[in-house]
Each structure stands twice: as structure tokens, then as C-alpha cells.
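Values quoted throughout were computed directly from the atomic coordinates according to the rules given, and no laboratory measurement underlies them. Note that the structure is predicted; figures quoted are calculated from it, not measured. Cβ atoms are built from the backbone, for glycine too; each structure is taken alone.
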Structure 1
Amino acid sequence: MPKHVKMMILESCPFCRQALEIAQTLVAENPEFAAVQIEVIEESREPEKIKGYDYWYVPTYFVDDVKIHEGVPSKEKVRQVFLAALEK
């Protein structure tokens, strides 16, 4: 079973939209990534869900509460999030 993934975003953030698009592309290219559920948290609407998480920039990904990526996304960085979630 994949590990829990949280993605902190801001609706107005172009890099967050880019990261979401990259994730869709990666799932299309790697069917095994479809097993990974990403909980997307819009930090300005759900501030209670981000309490205790240490980050400055969005998008930020946590896998089982371990920060995997923060800031400007790339296909390889988002791929690492999926791989971390699928690690045994």
C-alpha cells in the first residue's frame, strides 16, 4: 500500500498548477503511480491541516510526513514523490 502523500498548494500559484499537470502526465506514463493518492491541501482554505509542517514555498510534498520536495517543480522532482510513496 502506498504511503500517504500531502501536497500543500495555493490556488493562485502557477507552480502548483504546473505540479498538478506534471503529476497527471506521470500517472499516464506510469500506471503504477495511479495507486498513489495525493491529498491536495489549499493552505489558505485549510490552515488547520498544515499546522506543524515546516515549509516556506508551494508546492510542497510530504510523504508520510517527511518533506520530499518544496518549491518549483520539475518532472523528475514530482517523479521522486511518487517513488517515495511507493517505497516498501
Structure 2
Amino acid sequence: MTQTFQVEVENIKCGGCENSIVKGINSVAQVSNLVIDREKQLVSFEGEASIKQSVIDKLRSMGYPEKGSVAGLEAGITNAKSFVSCAIGRMT
């Protein structure tokens, strides 16, 4: 059964970040109605319940972790990953 999910994330800075997120999520899960709200740092999508964690894991691996899920050194590492994802998103 299709459900709507919203994941509040960190580090979305620009359109490059948004492009990378779209490509990344589409590479791991069958989602529909994917919407990225940069201002609210929110990723919304529809899909089967079984894909939610895969999407969250992919976002984290790209440097866009769920809000409050990382701290300290790990937060610095995810921030650095988001800069790389952003740069790639700007080139594509």
C-alpha cells in the first residue's frame, strides 16, 4: 500500500543538493511525488512502507541525514559529504 512520507533532513543548501537527492533516491527506491523543500529541509515522497528506511539510509550516505540523527565528528563528515553531493548535482 502506498503511503506518504516526510523526512526532515540537514544540509540542503541549493539546487545542486536537490538534484543529487532526486538522483540518489531514484537509484534506490521506487518513489513517486518526490518533493524537496530546501527552506524547510524536508524531503517528501510516496511509496511502499518498506522503502522508507532505504531512502533515509541513502540520504544519510549522501550527506543529508535525518535531522538530529548525527552529532560531533559524524555531523562534520555528513556535512562534507553534502558538499560533494551538491557539487555533483550542480554539474548534472
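Match the computed value -15500 of helix-only ellipticity at 222 nm (-39500 (n - 2.57) for each DSSP H run of 4 or more, over all residues; to 500) to one of the structures 1, 2, and report its label.
2
Quick check for you: by distance in nm of label points 7 Å out along Cα→Cβ at positions 10 and 42, which of 1, 2 is greatest?
Going through 1, 2 one by one, distance in nm of label points 7 Å out along Cα→Cβ at positions 10 and 42 is largest in 2.
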